[in-house]
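All of the numbers you see were taken from the coordinates with simple rules; none came from a lab. Since this is a predicted model, take the numbers as computed values, not measurements. Cβ atoms are built from the backbone, for glycine too; each structure is taken alone.
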Structure 1
Amino acid sequence: MSAPGRFLVLGHDGFIGRVIVERLRARYPKAELNGRSIADVDLTAEASAERIVPLLGADAGVIMLAAMKRQLGDSIAAYEQNMRMVANLGRAIERNPPARVVFFSSTAVYGEDVANTAITEETPPNLRSFYGLAKLSGELLLGKVCSALPATSLVSVRPPTVYGPGEKVVSYGVGSFLKEVASGGPIRIWGDGSELREMIFVEDLAEIVARLFELDFAGPLNIVAGHSYTFRDVLDAVRAVAGREIAVETRARSKDKVDNAFDGQRLRGLFPDFAFTPLTDGVRRTVAQEAP
């Protein structure tokens, strides 16, 4: 696949979007780069979303990051907003088809509270939240649109928990632990912190997404290293980077313990030489980049 001559990044000024924009500029220095955020285009409004149509076309690559995050509320209203954004993007794509669309889905489609230590792209969806439902619905809607356009391909990337510098709506794990350390309080851990989770450094995610525009691959793709960590591992990494003992507050679990782990065979087949950032290195780089 030939690299696009221009890119449209929807949600370009968010935590992940900013890093993707940096990687696109570095990897495709001659390409035109357009970023749009909610301040520029309200994708929930069809009339507003029409403004992205001229930015599409046969030489364009699109990255759809814009979404109502799960941490901001898991509700029917949030689901409806997410689906309006995806539906209006679909309408724009039909009017001026791009070469490739990368839609940011999530590993939430497999079920956030479902134990499985061998998840692949073939694992059946197990929808346990409105957020996961919106992400799978978005994949299906854009898949239907793109399948009718011979020159447009779709990759639905499914990342797990992503961490790194600039994380504003922090997830439980690296982001919340570092925030608690910075505030001088103890790190709060649910249960014994032994449950397994994939955690991906944001710069690794951005690099993979940038490279996807050079491949003929289409379909769902778990952006995973195939190496899960416990929250105790995260605590150890934060302690190692801080170079001191850190107080820990243990809280009783509100839900049953669930382990998640992934088989990253599909991604390794696409990028056999890609080396993911180890957890302690990612925590160290996060702290260094956020230092005043």
Structure 2
Amino acid sequence: MFGLFKKTAKKSGGLVVGIAPSAVYFVNKGSKDVFVRRDAPDSSDRLKVISDYLTESGASKSLKVTVVLLKGLYNVIQVDKPKVPDEELGSAIPWAIKDFVQDQVSNLAVDYIDMPKSPSYPNDKIMVVSVQKNLVKSMIDAIGTVAVLDTITAEEVVLADLYDPEDEQPHLMLFQPSGYELTLVAIWHSRLYLTRTLRGYSDLPRYLPGAISNDVLDNMSLEMQRSIDYMVAQLKMPPPKMLTIALDCQDNQHIADYLSQTFSFNVNVIKEEIGSQSMAFLPLVAVLNHKEPA
């Protein structure tokens, strides 16, 4: 299912930078240290950390850099697609999300993904990703003078690239780097169909093997079932049979065994893709795993 740094990857020769609220992550296949994490408590620290890393690694002016925004730096919102001509979507979408964001829409950069059409909804749906414009500008300033800023994307969007685009089975992923809430992601035809934060599970990374109680797993199963019911009833997806466990947790196998029995899932626990590194690196690996459609 997964393949770290596939030879067919679109950006196999590039550098991927992950930006988190208090850290910067680097995945550089061409470096001796493939996985690098550096603390960056605020935005000015991020700029210096990125600039220093590019200088230290001897980045060339032609090096293509992909930036992955990690949780806490962007919003994902599902809304009705504005009924305007395509050339006017860019100006209409910010106003479609204005009631769901804290920032002034004039301060946001936005992009969107078309959601699958559903007979349950009279309108087309889109998934909108929004990020502060000053953050985008800071990425351009930090990278543009040393290398080429190729793409800025978001964590949940690129996780879909871990799956084979020719696989027609819907997939679920439980994703949680240490310090974050648990996220449930649904991927079908190599596209992000659903993302949902399951709150109340931020302590999972602290559990030792075998320490998670059945009550915790029962509650988790209930939340997952609600999401699956929504996917089947509203998004008209087949019931998923595949689940990936991608958690910074020592009790992953216990979780996998429990959910496998509860849902009859075929469960994959991510291990070899990033070794002993934090799952925060996984979206960066996903970028390097991306394959162009045939």
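For which of 1, 2 does helix-only ellipticity at 222 nm (-39500 (n - 2.57) for each DSSP H run of 4 or more, over all residues; to 500), calculated from the coordinates, equal -11000?
The structure behind it is 1.
For the read-out FRET efficiency 1/(1 + (r/R0)^6) of positions 74 and 170 (r between Cβ atoms, R0 = 25 Å, to 0.05), a value of 0.55 was computed from one structure; give its label from 1, 2.
This value belongs to structure 2.
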